[in-house]
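All of the numbers you see were taken from the coordinates with simple rules; none came from a lab. This is a predicted model, so every value here is computed, not measured. Cβ atoms are built from the backbone, for glycine too; each structure is taken alone.
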Structure P
C-alpha cells in the first residue's frame, strides 16, 4: 500500500488502484482530525460517543483532502450483517439502514464506510466500471457477506468475478484476534479450503484476511490485494475496538468513480 500525507491528513491507497485514473479511493488513518481522546483524532463514526460536531468536521476534512464533499457520500448504518445496497445518484447524502456493503456504477457517488478492526473490502470492475465497499467482521464472514457482494455485482451489473479486483484493507490481524469456540465453528463452516485459524500461545486465533480471501477465490475472484496491516498492533495509525478495549473511534474508507456526474 501507499502511505500519503496530505494537508495534515494521513491515508493509504492500494497499489492495485493507485494508477486507476477513473477511480478515487482512500483508507484514512486516525491521524489529522479534531476529535479528542479516546477518539483522537480523525474519527468519522457518529455512534461511538464522540462529539458530533467533531465527527462532522473530521468527515469534511478527510473528504476535502480528496476534493470531495460530505454531500457526495452514500453510506449506511452498519450492523455486522449481510445486506448489500445498490446505490445511485439519489443516495448521495443518505444513510441506508442495516447494510454492510454498498455497490454502484454511478460516477460522482462516493461510498464511505467506517471501521475499527473489521475488514474493509474494496471492489472494482474495470470492464463494467463498477465499484463496491464492504464491512466484514467474523459475523459477516460467517453469514456470507463476501459472496453476497460478489453475487450482487454479477446479477445487477453483469460483472464477471474474474474481472474483479478486490482490496483487503487494514483490520485486526491473526496475531491479535483471539476467538472462542462459537466464532470458530461459525466461520469454519462458511470458509472453504484453508482453515483460517491457528494456535498461538495455546489460544485460537482467527485470520480474517485468509478467511475473506478464501471466500473471494471460491466466488471466482482472481485479483486480490491484501494490505496485511493489523489495526490492533498499530493503534498509532488505526482505531482498534479490541486493541483499545472498546472505547475508540472509527476510521473511514472511501471509493468513488470519477467522470461525468448527473446534472453536470
Structure Q
C-alpha cells in the first residue's frame, strides 16, 4: 500500500505546528508524500493561503525525499454542491479535500423534528452534488454524521439504494473516498469496534463499485502525521486492491 498522508493541518487553521513541522514529521516517518490541507473558507480561518504558499517557497526543505502537496480542506456549503473554495484558489493547489456536516445539509443543530429518512435523503443529495463539483479531488472523512446534533446517523443506517447512488457518482466524477485514520472520532456514541465494522462494510461496498481511495490522518499535531494504522486495517479488511488506492503522482 502506498505510504503517504494526504490530510494534515497546521496552525494556519486549527492545528498546532507549522507547515515545516508537518513536513519534518512526514520525512521522519518515511512518507512518500504529505498534503498540507488546512481549512479554507467558512469564515473561521481567514485568508492564510497566500502566506502559506510563500512560506513553502521561501524555505524549501533541503535533502528531503518526501513530496509536498499544497492543498486545502474546503467545506460543502449547501446541498447544491457549492464549496468554500473558488476556481482561482483551487488552481493554486495540488489537492482539494472537501468535507460536509450538518450545516452543509441545511439542517440546524437540532434536527429531531426531521425524519431519519429525510436526513439520509439529504445526505445522499449532498454527496451526489459534491461529487459533481470539478474543484474537488477527495471527499474528506465521508459519513461523519455522528457529532454536533442529537440525531446521529451511523454508516450502517444508510441503505444500499442510497449508497449505490453515492458510490456511482464517485466513480462517474472521479472523486476519491478518504479513509481517515480516526474516522471513529466522529461517532462518539458508537463503540469503536461497531463503527469500524460498519465502516468496513461501507468501504467494501464502494470498492466493489470501483471507487478509489486515499488515506489521511487528519493530523492536527506532528504526532498524528503518518499515523494510518486504522486506515490500513479498514482497507485491508474491506479487500480494497492496491490499484484502487490513489497514487498522488498519477491521480493528482
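Supply the structure label, taken from P, Q, corresponding to distance in nm of label points 7 Å out along Cα→Cβ at positions 130 and 178 with the calculated value 4.2. Computing distance in nm of label points 7 Å out along Cα→Cβ at positions 130 and 178 on every structure in P, Q gives 4.2 only for P. Supply the structure label, taken from P, Q, corresponding to helix-only ellipticity at 222 nm (-39500 (n - 2.57) for each DSSP H run of 4 or more, over all residues; to 500) with the calculated value -6500. Considering all the candidates, the number was obtained from P. Computing FRET efficiency 1/(1 + (r/R0)^6) of positions 26 and 114 (r between Cβ atoms, R0 = 30 Å, to 0.05) across structures P, Q gives 0.10 for structure Q. Given a value of 3.0 for distance in nm of label points 7 Å out along Cα→Cβ at positions 10 and 202, point me to the structure among P, Q it was derived from. Of the options listed, only Q reproduces it.
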